[in-house]
1. Rank structures P, Q by mean count of other Cβ atoms within 10 Å over residues 78-85 and report only the one at the top, that is, the highest.
2. Which structure, out of P, Q, was mean projected area of the Cα convex hull in nm² calculated from, if the result is 13.5?
3. Of the structures labelled P, Q, one was used to calculate FRET efficiency 1/(1 + (r/R0)^6) of positions 190 and 214 (r between Cβ atoms, R0 = 25 Å, to 0.05), giving 0.55. Name it.
4. Out of P, Q, which structure matches 3.1 when distance in nm of label points 7 Å out along Cα→Cβ at positions 206 and 238 is calculated?
Structure P
Amino acid sequence: MEKHSGKMSILDKMHDHFLHIAPRYGKLRTTDIGPITFIANKIRDLQHIQAADIGCGTGRYGLKLIEHVGEKCHLFCVDNNMEMLTHLRKYFLEHHVTNFTPIRSDSHKIPLQTDLLDCVMSFNAIHHFSLSNFLRESSRILKNNGKLFVYTRLRDQNAKTIWGMHFPSFAKKENRLYELEELKSAFEKDPNLNINSVKLFEHHRVFPLERLVEQAKNHHYSTFRLYKKNEFKEALHKFVQNILNHYDDLDKITWKDQNTLLVIENNQ
């Protein structure tokens, strides 16, 4: 669900975006291994692991988690876009992974039993959810002392990306992201959820300009869907000019991305 109510046009744009990008989504986006390793270390001592990836997309992060913790983990892959789940199923089976269950569902009404899961995860997706409803559902389906892992980019972190710095209006248009204090405040409203830790991840990126242009044209971030057609065309042209003005080696455009991982315990 969209974070802001009453904006059906944005909801429609996002549904259309993920419907059309699903076949090439995995090739356009970058999967960060750091949070996967961190989460795997937190849960690997469990004898059996029941987990869910909410807003799983085509399963980039879910597959990596299973590869880290093995067959003792059963992963429920939850997404509201059937096209994404279709490609997830194909992706998992191509990698000989069968310990998963795809579920088409919104984040606010997940068809899983109460007190079922050892952990719930969400990777770069909570800005598409109704946060309060997602937290309520996560608390419901988690076991007592189960963990919720939320990996996201904060608003101030988004402004420091290559897109936030050089793609006109990118940071301004992406108003669905949260700041850390907003997330903390949301968790504090749920008596069952307690923040255990907050971890910052920094990723060094190196891409050629050609690849960046390809990503933008293919709308690898849903933010690009918030531009009108001519507006996007003009912004992309200005982005290229900005890169030409700031970088000498166009085959190695370098910057640092930051993301935040919140670790929350469910104490019923």
Structure Q
Amino acid sequence: MNDVIETIKKELRNQTTVPYFGLGIFKDTKTKDGEQMPFDSDSMILMLNNGRPMSQRLMFEYSRAAMHLEERRGIQYLTQLVNHLYTKDFEPTPLHKVIVDMLPRYIIDTNRDSKLQELLAYEPHCMIIGKSRITAEKNRYETYDYDVENKKYFLVEDDVLDDAKKILFKPMGSTLPEPTFVMSDADYVDWLTEAMGGFALPPVLKTYRKTKKYLFLGTSFDRDTDRMVANELTFDSEGGYVITDKELGRKEKKFVEKHKLEVINMSLDEFIKSFV
């Protein structure tokens, strides 16, 4: 096991393996007020619905529950709700810090918080924010350059990514520079449709990601949506690793086998400790 961890460290440093963050990284994360951050689909739904379970149909996946709230209360309400959730006062996780310390050039974060942005606030970087249901163009993203001196993001053209020393990709949105999220079923359908057409990420990343491996952290593949998103973002991959201490279901095993992923049977806590 130690040999595999050392290999992952080396590959992160030499940019051949890309870290990929999922919702599960927040399993042990609480706000300053002691409130648990959502770390899976069920806990996300409870957070969205003021701690109350929803019907069995809606509890199946949080994007379905979010769609229900959007239909009842409107898209602005849902955006404000998600923004409120992720702007609560909580610290970046130890996993965030461990991975950033490996100095990867490219990071994929499918969560909607700004903690990686906080950790990168003192160094130049570019950020790609995923968008959905944009009527003006097909691209389902916006590219930003970060001004370290003024601590601000500026909307730029994709060619700035050619020479970027660090790229943070948040395909499902973020609270910064302004709240925008891919959250509901309608958002995901739109994003995935255009992603399959090649419009979910800049051309430079389509070239850069070729032959890369991926390190899946806190990512579950038991829902169709998560598998489809991962499939689009890691196209042309050379395999990679899944860190999990859970028993994989049939669909998860099929995804892992298809993408030539090595399952490392350990908790994220154990994984972090092995890096120190």
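1. P
2. P
3. The correct label is Q.
4. P
All of the numbers you see were taken from the coordinates with simple rules; none came from a lab. The structure presented is a predicted model; accordingly, all values stated were derived computationally and were not measured. Cβ atoms are built from the backbone, for glycine too; each structure is taken alone.
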